Structure I
Amino acid sequence: MMRKGFVHAACLLSASWASAAVAQSTLPPKWVSATSSGLACNGSTDDTGALNSLITSLSSGGTILFPAGSTCVFAGTVNINVNGIHLVGGGTSGQSGLPTVFNFTGTGTGNGFNIGTQGSSSQTYNVSIENATVSAPNRTGGYLFSEYGVSQAYLRNIYVESGWLFLYGQNFNNVILENINGYLRATSGWMINLYGHVGVDRSDVLTLDNVVLNNNDAGASGLLSDGTVYTVRGVSVGLLNLHTGIRTQNSQGAGLANVTQAFFFDDLEIDGAGTGCGNGIEFAGGNQFHIVNSDIDVSHAGTSCTSSRPVSMSYDAAAGTEGVYIESTALHDSPMGAIYINAHDVLLTNVMMFDLQHSATIDSAVNIAPSSADVLISNSKLGHWQYTTPRVQYGVNINTGATRVSLSNNNYYNATTGNVLNSSSSVVGLGGGIGYNGAAISAMTCAASSSC
């Protein structure tokens with residue numbers, strides 16, 4: 001309820017402050033005008049010290065308003081470690097009218113906004129930055145936003161004109177990114193980097209709503225979730241022109257209880273992944289992954305990228321990958337097939353796979369690795385189409401050691417050699433569908449160590 005009241009109040013005031021500086025006397029209690037409180041915001045004066053001092057002075061929280069048409073220059077880092085601080089601009093470059101611009105100057109590697117205090121045992125609560133264009137055109141490192149020890153943080157209606165990396169989050173709770181879009185220039189690293197330190201500071205609940213970030217093939221990747229990060233939710237998210245779209249992992253090697261859990265995306269677009277031979281999505285640890293109504297390609301991976309795929313899963317005792325659900329999703333434009341499965345408890349349904357090899361023949365659209373178990377694929381297109389010359393030999397390749405694989409009502413048409421290549425010692429349930437040669441498949445069992 002408090003959050004709704006804040007947004008409503010900002011909307012009521014928008015007519016008076018969106019086009020010009022606001023007189024302090026016209027504002028409600030705990031609302032202050034930036035340009036009436038020591039900031040120049042004239043496009044040339046360094047406002048870093050003035051804004052940091054203003055934030056510190058609001059010891060019980062407050063809302064700082066920045067007029068449309070103003071450019072606040074920050075040569076250093078803006079630190080927000082006071083509860084209840086809200087920075088509200090007059091609009092972004094993507095909207096009609098003049099934007100509020102936060103311009104971080106210099107060629108260093110410092111962060112733009114530090115929200116919270118690294119190493120502190122206490123959290124910073126109820127912080128937001130809204131309605132502004134953010135730019136760091138010449139910085140060669142750092143994040144536009146860093147959130148450490150933050151609870152209830154909100155980034156809304158932000159346009160990134162130019163920046164290195166977007167967000168670093170550690171020991172956070174309930175962070176929302178809404179209506180974010182723009183361009184980043186990093187040559188390595190992750191545009192959104194989430195970290196949970198095993199046994200020290202779990203990160204919990206990040207929501208992305210209408211977020212589109214474009215790396216312009218500079219070499220960085222999209223979203224990394226490393227360690228104890230619980231519940232990442234995304235709706236209408238685009239990660240464009242980059243190395244790898246999304247990766248989950250447990251770099252700390254502390255067991256299955258300390259990995260990413262509950263990872264849900266609806267309407268995810270990973271477009272133009274594969275720069276430098278990356279993947280679309282890499283599940284390299286964690287459980288409960290849901291990807292629905294999405295489109296994932298690695299169209300920027302060259303033909304020499306022999307491991308680039310729209311989806312890749314890996315499994316080991318320390319980081320396991322379990323509980324993967326992919327539905328109503330297109331996996332395409334890949335030099336090495338659509339998906340590599342080395343995981344347990346995987347369900348693919350209504351998945352379309354196409355444009356799976358650009359030049360040479362590959363063995364399968366779906367490659368199921370030896371450690372995989374309990375894999376179900378149904379109602380999906382597992383052959384090949386679009387190119388005149390098909391180059392995928394089998395719809396599915398089941399390697400030695402994979403167990404309990406079930407395939408039902410799939411379409412293998414246009415694979416060149418067969419439906420399924422089974423090299424495992426386990427039987428495979430094969431029920432219905434259309435074969436690689438266009439003939440109907442009746443319910444049958446694919447015998448171990450044979451093609452079927």
Structure II
Amino acid sequence: MTTIDELIRKLQSANPRIRQHAAYALGDIRNPRAVDALIHALTNDTDADVRLRAANSLGRIGDRRALQPLIQALTNDSSANVRRAAAEAFGKLGDRRALQPLIQALQNDRNSHVRSAAAEALGALRDPRAVNALIKTVEDETDNQVVEAAAKSLGELNDKRAVDALMAALHKRTWFVDKAIASALGKLGDPRAVDALIQVLEKTNNPPAAYAAAAQALAQIGDPKAVKPLIKAFQNPQLSNARADAATALGKLGDPEAVPHLIHALKNEPNQTLRSVVAHALTDIGGADAVDALSHALTNDSERKVRQLAAELLGKLGDRRATPWLIRSLGIDGDAYVRSAAAQALGALRDPNAIDALVRAIGDNSLVASAAINALAQIPDPRVISALLDAVASQIIYTDEDESVALNALRKHTLIHPDAILKLPPEDRNRLGRLLQDKHYEELQNELCK
């Protein structure tokens with residue numbers, strides 16, 4: 001293994017490729033002992049690639065001793081690649097003393113890649129004094145990649161002074177600039193941007209990524225005015241993957257107007273991934289219609305992953321109207337992962353009506369049985385005592401962990417429902433007593449009595 005001292009010595013090699021490798025490797029090690037040697041390489045090496053890698057490594061190490069040498073490199077190095085690497089390093093250093101040199105590079109460097117790196121680094125510094133320079137870049141810069149970087153940084157700085165300039169720049173450049181602007185407006189969260197973002201959704205020649213950014217931004221702002229345009233976008237098959245972002249946005253907005261359209265898609269959309277996204281959106285909105293739609297998906301969807309997700313989401317919704325459908329799925333679904341998810345959801349619902357079905361599921365394979373035992377442990381009903389006692393006694397529990405869960409549930413239930421013990425047959429009472437005579441039971445009893 002090459003040591004730091006060996007790599008530092010290699011920075012003095014006559015072979016520039018060896019020096020390049022050493023400069024890069026020292027950044028991987030990230031040891032402050034390398035800083036002085038890397039600064040010397042950045043300042044004095046005649047090979048631009050060595051200086052570039054030295055700048056990059058100084059940024060990764062993050063030592064403030066590199067600040068002034070990096071400023072000199074950003075301002076004076078003859079190689080645009082080195083100046084760009086210096087700007088990128090400032091973004092990693094996070095030292096606000098680099099603010100003015102970065103602004104100067106943004107405004108004056110003749111190379112667009114350097115200006116773009118400077119714009120991005122200004123966002124990373126999180127200094128509001130950069131806002132005006134970045135706004136001016138959005139308004140006046142001729143290179144689209146620089147404008148894209150400036151827009152992203154304005155979003156990171158979260159300063160509402162940028163809203164007007166960002167809105168004015170929409171639809172005037174390329175789609176990837178519009179995407180960056182839409183994302184920035186979403187982060188700024190200003191309702192003034194809603195109409196401009198809706199226009200992005202309604203523009204006919206954008207690629208899916210731009211539509212997706214607009215949908216996400218509208219969800220972040222949360223204005224109900226966006227619901228109808230988002231529904232329209234969601235229904236547009238030409239938007240491809242952006243339809244999923246529209247569905248997610250509708251879920252976050254939580255407007256019931258979207259529910260019938262989402263339900264129709266959950267039942268009829270051929271794309272499995274989109275159906276899954278729609279299921280999440282319906283869960284975010286909630287309500288009886290969402291329970292019905294997810295129950296339908298649980299029992300009818302052709303894809304195992306969608307049925308499994310529907311079960312999980314029904315558990316998350318916590319609405320016991322889903323209990324009969326989950327019991328049905330637990331009993332007849334042909335996939336063990338779906339049955340396991342149904343059992344877990346029944347545990348989350350804590351519905352005593354599920355006890356018999358969960359007891360039967362203990363005889364299923366290990367995956368489902370484990371989920372059923374855990375679910376029974378969550379249901380606050382004294383009948384669980386007999387069910388878990390039988391499961392332990394019959395030795396059909398597959399793992400020590402499941403047995404531990406069952407025993408712990410028995411301990412809790414017998415402390416909370418001591419009257420249920422008296423209703424057990426004498427043989428079962430004796431068996432229960434033998435199972436529970438251990439120090440863990442005493443600890444649990446003391447804890448519950450506090």
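Once mean projected area of the Cα convex hull in nm² is calculated for all of I, II, which comes out largest?
For this comparison of mean projected area of the Cα convex hull in nm², the top structure is II.
Please state which of the structures I, II yields -2000 when helix-only ellipticity at 222 nm (-39500 (n - 2.57) for each DSSP H run of 4 or more, over all residues; to 500) is computed from it.
Answer for the origin of the read-out: I.
Which of the displayed structures (I, II) returns the greatest value of distance in nm of label points 7 Å out along Cα→Cβ at positions 249 and 393 on calculation? If you can, show how the numbers build up before the last one.
Values: I: 3.1; II: 6.1.
With respect to distance in nm of label points 7 Å out along Cα→Cβ at positions 249 and 393, the highest-scoring structure among I, II is II.
Throughout, read-outs are computed from the coordinates displayed, never taken from laboratory work. This structure is a prediction, so every number in the text was calculated from the model and none was measured. Cβ atoms are built from the backbone, for glycine too; each structure is taken alone.
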